[in-house]
Structure I
Amino acid sequence: MEKVNVGKRILGANEQYAHKNSELLSRRKQLCLNLISSPGSGKTTTLVRTITDLSDQLRIGVIEGDLRTDIDAQRVRATKAPAIQIETEGACHLSARQVNKALSRLPLDALDMIFIENVGNLVCPSAFELGEDGKIVLLPVTEGDDKPAKYPGIFAKSKALLVNKIDLLASGLVDFDLERVKTDARRLNQDIEIFPVSARTGDGMDQWYDWLKSQVQKAHA
């Protein structure tokens with residue numbers, strides 16, 4: 001009896017669509033970043049602030065992934081940025097096929113870059129390539145400084161790490177060692193860019209914006 005590796009078949013089919021997405025974005029010279037974090041980390045708040053603050057410099061579109069509802073897509077659309085909602089109906093990650101369909105619905109000619117806000121999860125989304133230029137992992141200080149050690153896959157694969165909610169550190173109510181996170185993340189990925197930020201107050205966001213604009217310029221070149 002022939003054995004079939006279902007996992008390989010699923011990933012193989014996903015890779016085909018990821019390749020299509022990558023070719024499309026490369027041909028159009030458009031940056032696409034896949035934003036990944038646990039639920040409640042501040043992904044949507046970070047996206048909304050980024051889109052708003054850079055509205056006169058970058059035209060940003062968003063593909064939103066959630067199990068249910070379009071709550072986050074509505075928040076993005078309130079900034080006047082286009083957002084396509086994908087409801088995964090229980091799946092813990094977006095697939096490249098879903099992203100391919102969403103890309104066809106975005107006004108790509110009017111955009112400089114696309115963010116994919118993946119389903120809230122540090123594990124599943126890291127295993128599925130979507131054809132993006134890179135992954136961005138977001139870690140809030142409220143989640144603990146042990147996450148790079150406990151979930152190495154996503155930190156090893158990401159271009160950048162946003163350490164969010166740093167405004168809470170001054171309160172003394174959060175036990176979080178930023179240097180430990182930096183050391184552990186760079187042990188896994190020596191090239192990862194690390195940006196301590198607060199999407200609520202705006203602390204550190206300028207450094208994130210400068211890096212983001214440089215990535216858009218590279219893609220356009």
Structure II
Amino acid sequence: MKYSIVRHGSSRAFPGNGGAFVASASDKADVVVYLGAFHAPGSHAIDAARRAIVLELDIECLGVHTGEEAGEEGSNVIGFARYRNGNDTPSDLVELVRQPQTSEAAVDAARDVFEAAGLRVVVCADQAGRIIDRLVRPKYNAALRFLDEGLAAAKDMDLTCRLGLGYPDGPVERVERGDLARHHEITQSLFEVFGSPGFAPARRAVVANQRKRQQVLQAQRKSQREED
């Protein structure tokens with residue numbers, strides 16, 4: 001399956017030069033893949049003649065880019081996100097995001113593009129958090145709250161999950177490695193949509209987000225002083 005690539009800033013799915021996936025792209029193809037952490041609404045070209053237009057998503061829904069029409073939305077535009085914990089190497093799992101009336105031909109074409117690159121593909125509806133974040137973020141929040149409540153030390157909870165459940169790493173070490181401020185951003189967006197207590201950012205994530213905002217503000221003030 002031939003595909004072309006349009007870049008809009010850095011990509012979390014294919015960081016750096018994008019590796020073999022970017023190198024294998026064609027100048028012209030029936031499938032266009034837009035890479036970038038966030039595309040401004042309307043930044044992708046609407047072209048019904050293409051088999052699929054595939055947009056990289058961050059935490060936003062596909063509807064941000066396509067608009068929604070009382071549950072009748074859908075076209076040849078597909079969203080995708082490649083699971084990645086913080087700055088870890090991106091995993092081989094790609095979540096394809098479809099809408100109620102999305103073209104089956106577009107879904108099949110997008111699936112073929114990623115599977116040909118050696119990636120594993122799942123298809124989900126256009127819901128906040130898709131599949132992975134809706135599953136794992138409440139678990140991370142629970143572990144952080146257990147830590148605050150003194151239920152167990154972080155290393156003991158992580159060890160229990162590795163030895164007892166066979167996880168490659170524990171929830172606390174994983175969410176900290178993935179950046180607690182990033183965890184706050186994701187869980188806050190999920191909480192705003194669903195309102196479920198499990199999605200409410202844990203205290204440690206709130207603190208991390210506040211520290212990050214302070215650091216950004218301090219850097220901006222320093223830059224301003226140097227310019228003055």
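Where a number appears in this text, it was derived from the coordinates with a stated rule and is not lab data. For clarity, every value in this text was computed on a predicted model and none was experimentally measured. Cβ atoms are built from the backbone, for glycine too; each structure is taken alone.
Some points to look at:
- Given 14 for relative contact order in percent (Cα under 8 Å, 6 or more apart), calculated: source structure among I, II: II
- Structure (I, II) behind the derived value 1.01 of Rg/Rh (Cα atoms, Kirkwood Rh): II
- Label whose coordinates, when Rg and Dmax of the Cα atoms in Å, for residues 159-206 alone is calculated, return 12.3, 35 (choices I, II): II
- Parent structure of the calculated result 2.7, given that distance in nm of label points 7 Å out along Cα→Cβ at positions 111 and 127 is the read-out and I, II the choices: I
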